[in-house]
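K.L.:
Pasting the structures here.
What follows draws every value from the coordinates through simple rules; no lab data is involved. Everything numeric in this text was worked out from a predicted model, so none of it was measured. Cβ atoms are built from the backbone, for glycine too; each structure is taken alone.
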Structure P
Amino acid sequence: MLLLGKWALVCGSAGVLVYALWIADPGETQLAISMIWLTVCVSVVQWLLAGRARCPLCVGRPLARQMCVAHRSIRPLFGSHPVRVATSVMFKGWFRCPYCGEPTVVAERRRR
């Protein structure tokens with residue numbers, strides 16, 4: 001959710017910034033700067049929380065960008081494997097790990 005919200009904020013803040021610079025309105029520019037700071041804050045929170053989600057088979061972090069080779073049958077969405085995982089989780093309730101290719105149902109593990 002945060003990953004998709006971050007990308008929506010990036011697109012929205014870029015659009016508001018271009019519009020504010022086009023019409024030279026200080027109020028709109030302040031709104032764009034606030035949206036950019038909100039994007040930075042959401043990115044930091046997303047980065048902190050993405051490290052906790054792991055694939056049960058390969059123990060990779062599917063929501064974090066890693067320097068690993070992706071599975072040959074996995075295709076990125078908009079050039080990003082974490083975006084593919086996030087949209088799969090939101091709309092399907094399961095995801096296919098971009099590193100091992102294993103389909104995984106999203107469920108919270110019980111701790112012992």
Structure Q
Amino acid sequence: MKIKMVQQREGELLGPVDWTYNFRSHFDCQGTTDERRDECCAEAVNKLRQLANGEKWEATTDGGWPRCGWGEVVAVGMYDGWPYWRPVPSVAIMGTYGVEWSAFSNITGIRKL
């Protein structure tokens with residue numbers, strides 16, 4: 001007989017977006033000017049604010065052109081799952097295989113349904 005102890009992490013929605021979160025921390029990368037980081041951060045936060053307003057939206061994390069992988073936004077809030085394992089403003093997008101959570105900084109496009 002074998003006994004196996006397994007620890008499994010599962011992220012969960014912890015509530016609405018905490019607008020005091022340090023959003024810029026997701027844009028601190030080498031070789032990028034402060035102006036460009038601030039611009040990217042402001043753009044991402046603007047998308048997040050639009051998605052959190054309660055209307056029906058579609059979003060994608062695809063970086064190519066034309067954009068593909070559009071899915072309906074089913075939730076917006078603080079999610080503590082992979083890859084950060086701490087509460088991060090995130091968006092749940094309905095995909096082909098079910099709902100997938102993405103950090104706000106990974107959203108590349110949004111459009112109203």
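K.L.:
Quick check: 21 is what I get for relative contact order in percent (Cα under 8 Å, 6 or more apart), calculated from one of P, Q. Which structure matches?
P.N.:
P
K.L.:
When distance in nm of label points 7 Å out along Cα→Cβ at positions 51 and 67 is compared over structures P, Q, which one is greatest?
P.N.:
Sorting by distance in nm of label points 7 Å out along Cα→Cβ at positions 51 and 67 in descending order puts P first.
K.L.:
Still on this model: Out of P, Q, choose the structure whose coordinates give Rg and Dmax of the Cα atoms in Å, for residues 43-98 alone equal to 11.7, 32 when calculated.
P.N.:
Clearly, the read-out refers to Q.
K.L.:
Now for a different question. From which structure (P, Q) was helix-only ellipticity at 222 nm (-39500 (n - 2.57) for each DSSP H run of 4 or more, over all residues; to 500) calculated, if the value obtained is -5500?
P.N.:
Going label by label, the one that fits is Q.
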